[in-house]
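J.: For reference, the structures are reproduced in the following blocks.
Quick note: the coordinates plus some simple rules give every number you see, no bench work behind them. This is a predicted model, so every value here is computed, not measured. Cβ atoms are built from the backbone, for glycine too; each structure is taken alone.
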Structure 1
């Protein structure tokens, strides 16, 4: 096993340079102006970023207000009977609620939970799996829809939130399955 791992590590240092040289050689054969293609892509990326800045600022303000006002604690308390029914520990419920909203906010919450409960506790393991299985839906949806020029994205949010709920339940079930 150590031989395979060391081989992957040694090969990993060559992947990017080989890929870079391969792209340059391919563009030379196809006679593509690499610099202008790069600049065109960079310009599109900047335009997309400028479109997303207001959404991100609003999202960060909303998350700050949600935590500071105590609404997250209240929402956790209201949803705790449903969490008990689904077998979700109450300690990870705030993380499950915050994960679709903010990656950095949920990372801070995960850190607090791991300090409080410990990384080897059931809640710590379930929270770690939950953090790694989901993504920030309220960030991803505007990014993907703006990049793909999707104008009607009303089904994306319910689907993403349903996926987040499924990820939460599956993270708890997988920790129960593998760790008892």
Structure 2
């Protein structure tokens, strides 16, 4: 009986430490990547404002060539929704909605993930003029993990995990616009 009680106390202490630690840990995270593209800002913006064009550069959009995609609204305008569904657990199901368009500068989208795990994020593609008629493109993703799941942020480097795919996507975008 004493061994069982000791084990239960240890488990209780471990759970308490995890819950208390999760209370003080940040819940939000941000991933930001940038690239410079040797094209005028308007040309780059005119390409990235259309969500359907992400099929041409996003690593995530091309993970499952058999994913089912549906669209609602006018692409490139506030309210446009691109939804996806896949049996591939790396892709899952979700939707992306344009929630703001800063004409000539960038777009902001709301991402809603349904499978394999529910979640939400805000993504931004922003452009800024660079030197010699180039354009600096930034891709930013803001999200959060709810308490107590935010404890996992101690072990998962979201910047590294998502950032690698974002970097590859931006390189794909740069190559696509060089064509």
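J.: Kindly point out which one of 1, 2 the value 3.2 was derived from, the read-out being distance in nm of label points 7 Å out along Cα→Cβ at positions 112 and 128.
T.: 2
J.: 0.15 is what came out when FRET efficiency 1/(1 + (r/R0)^6) of positions 16 and 136 (r between Cβ atoms, R0 = 35 Å, to 0.05) was calculated for one structure; which of 1, 2 is it?
T.: That value comes from structure 2.
J.: If semi-axes √(5λ) of the Cα gyration tensor in Å, for residues 32-79 alone comes out at 22, 16, 8 when worked out from the coordinates, which of 1, 2 was used?
T.: Going label by label, the one that fits is 2.
J.: Also, quick follow-up: Computing relative contact order in percent (Cα under 8 Å, 6 or more apart) for each of 1, 2, which one ends up highest?
T.: That would be structure 2.
J.: Another question about this same structure. Looking just at Kirkwood radius over Cα pairs in Å, which of the labels 1, 2 belongs to the structure with the highest value?
T.: 1
J.: Who wins on distance in nm of label points 7 Å out along Cα→Cβ at positions 96 and 152 among 1, 2, i.e. which is largest?
T.: Going through 1, 2 one by one, distance in nm of label points 7 Å out along Cα→Cβ at positions 96 and 152 peaks for structure 1.
J.: Now for a separate question. For Rg and Dmax of the Cα atoms in Å, for residues 48-103 alone, the calculated result is 11.4, 36, so let me know which of 1, 2 that is.
T.: Here the read-out was taken from 2.
J.: Let me ask another. Have a look at 1, 2 and say which one yields -10000 for helix-only ellipticity at 222 nm (-39500 (n - 2.57) for each DSSP H run of 4 or more, over all residues; to 500), as calculated.
T.: Structure of origin is 2.
J.: Another one. Give the label, chosen from 1, 2, of the structure having the highest value of distance in nm of label points 7 Å out along Cα→Cβ at positions 40 and 168.
T.: 1
J.: Assign the value 44, 24, 19, calculated as Cα extents along the principal axes in Å, for residues 72-159 alone, to the correct structure from 1, 2.
T.: Source structure: 1.
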